[in-house]
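Where a number appears in this text, it was derived from the coordinates with a stated rule and is not lab data. Predicted model only: the values in this text are computed from it and were never measured. Cβ atoms are built from the backbone, for glycine too; each structure is taken alone.
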Structure 1
């Protein structure tokens, strides 16, 4: 099996070598040896790095991601956590879509003043109620932790 030099891995995945060394030091990936002073990696590190990148994009911490790999470095993905995070992303998408639609309406609204526009007032009211619900939910959650 051909080993990949840290420079090759860095160039292939677009991650700085310093980040690869850090991931290796914290056990997120594992080098299989050194060629001189340069770390060598098995080719499957590319899949691991792709999964790490996806996990980071999904909002998981490096600690969370580390828990998604078995001792052998192979993925051991917690399906329930992935479903929960996908649900969180769905909520964010809905909220961002509503915000985008509100911004587009505000930018294109023909009313002389936005405060005279019933659609604008309705959209701002909906966004305000969503924020209020979120704040109450967070308040209840933090009260339960005390």
Structure 2
């Protein structure tokens, strides 16, 4: 695997398709986590629209510059610090929600059994890297479901 990428909801105004690409994941000194995601707009063939703009010889320099600004990739950053989740589902909720726990605490309590319950197929040959990648991919999907991408 060369990257973590998920198809996400289409762009709400134009309806253009989009993908989210994992940029980075950092564990801070207080053990809170930061994830950055690159949201890429696609053309009707499923290719990044920025590539299409860059290679279009019919656009004037001003048109190209305007299109590149309009469709530039978006970098979305999310941090577990200050975030709360439903401990049964792991879904982000308001801090005032009954039973909500800090998101960092939830992640610290994830076990192999809970990963299996999420639907991940885990055996003695499953790499730790593939588990981390799956969690990152699931987090991207959750962020999209909340309408934050």
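Here distance in nm of label points 7 Å out along Cα→Cβ at positions 22 and 118 has been calculated and equals 5.4, so which of 1, 2 was it run on?
Only structure 1 yields this read-out.
Upon calculation of Rg and Dmax of the Cα atoms in Å from the atomic coordinates, which of the structures 1, 2 produces 23.0, 71? Write down the numbers at each step before the final one.
Numbers: 1: 23.0, 71; 2: 18.3, 58.
It was calculated from structure 1.
Tell me which of 1, 2 gives -9000 when you compute helix-only ellipticity at 222 nm (-39500 (n - 2.57) for each DSSP H run of 4 or more, over all residues; to 500).
2
Suppose you compute relative contact order in percent (Cα under 8 Å, 6 or more apart) for every structure in 1, 2: which one lands on 14?
Only one of 1, 2 returns 14 for relative contact order in percent (Cα under 8 Å, 6 or more apart), namely 1.
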